[in-house]
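The next part holds the structures, each set out as structure tokens.
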Structure I
Amino acid sequence: MGPDEPGELQKTDDRRIWRGLLATAALDFRPEDDVSTLLRLLADDPSILDDVPSGQWPVGLIVARLNDRPTPRRWSEDRVDNAKRRLMNWIDRLRKRNRLDGTDLEGLFAGVARQLEASERQPPAHQPRPPRLN
């Protein structure tokens, strides 16, 4: 399958949406916040949410995976539910504040990721440009 085929494009879009979501959430949640920890787990292991009924999260599996990571406090189902609720409320506020539907919200996150990608391709301002070759 080539990079321009629908499956690859969808994977690229999905990665950008996640990257944009993580970057946007980082503006509101500290790295040690439970919401940030939950998002990092889901970004590191996106298969966690595969094959689950709409609206259902495999909380027990999430608790187990989070407790497999080094953490100062043990995770419980209540702690995961609380982080999930805070995340969903944050997404809902973001969506309402900007009058976005689900597709527009995904577009917003993908756009944030594309901006990050573009800024990473730019040479740092403090370094001289390489000489031009004729």
Structure II
Amino acid sequence: MAGLSIQVETMLSRADRRRVLDQLIAYNVGVAGPVGLHDIFVALREHGELNGACIGRALWGWLYVEMLWIATNLRRRGYGKLLLDKAENEARDRGCKHVFLDTFSFQAPEFYRKLGYAEFGRLFDNPPGHARIFMTKSL
């Protein structure tokens, strides 16, 4: 192992991040087959201004909902459900059979439960005093 070193670095270059990602993808595809990765972006706009969005990724037959956001003044009007429904439909069209996401205890776990999501994991005290909740459902 001459010449090898392990060190904490404070800056990560785009090239280093890209190398790590490329190598992980190559390994994963070699083991699990083609990813079939598709970004999904469903936007809620008013006069061109973004007021809400569902951002996700479809891969290996699953939709991962990375973010769901609605502007504060538009919450509790059904837009979150509409955005999520549209993202789920797009994922179905791309061959996904399941969806998963995570939310915090102070965010929207009850919203997701009402839409058929079930909890499959929880990190307690993440952030301190709260929990991070992992949820899934079949499409």
Structure III
Amino acid sequence: MIIISNGSYNFNRNNLESKKNIILVNVEKNKSKDFMKYRNSGLNQVLCRIAKKNNNAIGISFNEILNSENRQELLGRIMFNIKLCNKYNVKMYICNSIKKKEEIRNDIDLKALASVLGLQNAGIKRFLY
């Protein structure tokens, strides 16, 4: 399993189209503004269908939420991505991306966040930056 952090739309699409098992993390952390009628969350139905077809997954980084300056906007984009992934049956993971020893969270905390956000059967991954 390869974990890739976010990039541009074309970067994300090229990685999801590869036949490797990858987890694309932080797709919602783009710098562009939201559209008038929906959120610009970095994910759309096309990317969800490609991810489902190639057995790839989308990841949500807990520490990015914790350390975010604009947490409300980030959580709104994450919840929009969760709705898309639930609709198209894309696998999702809650990732604990650790930079320091103090940032380690246990599985109960991560599963609680997943249930609050609306994730169904979310997996948990841990990795170091």
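Derivation of every value follows stated rules applied to the coordinates shown; laboratory data play no part. Everything numeric here is computed off the predicted structure, so don't read it as measured data. Cβ atoms are built from the backbone, for glycine too; each structure is taken alone.
So the values come out like this:
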item	result
Read-out helix-only ellipticity at 222 nm (-39500 (n - 2.57) for each DSSP H run of 4 or more, over all residues; to 500), computed value -11500, structure in I, II, III	III
Structure responsible for 33, with relative contact order in percent (Cα under 8 Å, 6 or more apart) calculated and labels I, II, III on offer	I
Mean count of other Cβ atoms within 10 Å over residues 17-24 - highest-scoring structure of I, II, III	I
